[in-house]
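Following this line, the structures themselves.
What follows draws every value from the coordinates through simple rules; no lab data is involved. Quick caveat, the model's predicted, so the values are computed rather than measured. Cβ atoms are built from the backbone, for glycine too; each structure is taken alone.
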Structure P
Amino acid sequence: MSNPPLVVVNAKDAPWEERPNERIGRPLYRKELFEEPETGMTVRLVRYPAGVINPRHTHPCGHGMYVLEGKLVTHDGTYEPGTFVWFPEGQVMEHGASAEGDAVVLFITNKKFRIDYVD
């Protein structure tokens, strides 16, 4: 039985993928790093433009954000680089970037990702 090959992504040189978001009225940006086909677990970089907050929503998965750059603003506080924030599955949340500048996070889900906005 052979081991699966390593997955190596040069994220520094990969372009940001623009993801339009009708709820926000502005795009978010991401770089896909890895997806586990069996579980749907995902690892990506996400960039929130300065002042953009993704409004109240839930996910059918837990997900974590490790802040790499800028300040991550959430419904429960503001977090600086070096901070890891875990959002439990089903929790109503908001998150995005402070008005001071873009926020870049390493985004990790524990299973398939979906976003459900709360009106």
Structure Q
Amino acid sequence: MFGHIDYRNPPELCPVRDVMSVASDQWSILILLWLGYFSVLRFNKLKKYVYGISNKVLSQRLKVLEADGYIERKAYPEVPIRVEYNLTEFGRLYVDKLLDLAEWMQDNSPKVLANRKRYGLE
């Protein structure tokens, strides 16, 4: 699985790190999961669901997720302007993987908690 990696000469740009740094931070995961649950959300609804995120950070994360192709932004020429966000097909595929990982975490959380207790962290 990792045979292509030369640990003595790491690449300047690691594709896994580069992609994961955008798509796996705490805010992006929550944004993507909520957009997976609801087909379309506006900025203020997203802010309500992604509890604790600031307007600035939400705006930044949405721009990055759009630039990377996870979400689409659609602005309507109304007063006030109406902007809606939804997952792209690429974003839906990613959310499917996130849900698989979340299920794995749910199934294995008792093991992690037991290990923490054994290690003295609980």
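Assorted remarks:
- If Rg/Rh (Cα atoms, Kirkwood Rh) is computed and equals 1.08, the structure in P, Q: Q
- Looking at relative contact order in percent (Cα under 8 Å, 6 or more apart) for structures P, Q, the greatest value goes to P.
- Distance in nm of label points 7 Å out along Cα→Cβ at positions 25 and 81 - highest-scoring structure of P, Q: P
- Structure from which -19000 was derived, helix-only ellipticity at 222 nm (-39500 (n - 2.57) for each DSSP H run of 4 or more, over all residues; to 500), options P, Q: Q
- Structure (P, Q) behind the derived value 0.75 of FRET efficiency 1/(1 + (r/R0)^6) of positions 17 and 41 (r between Cβ atoms, R0 = 35 Å, to 0.05): Q
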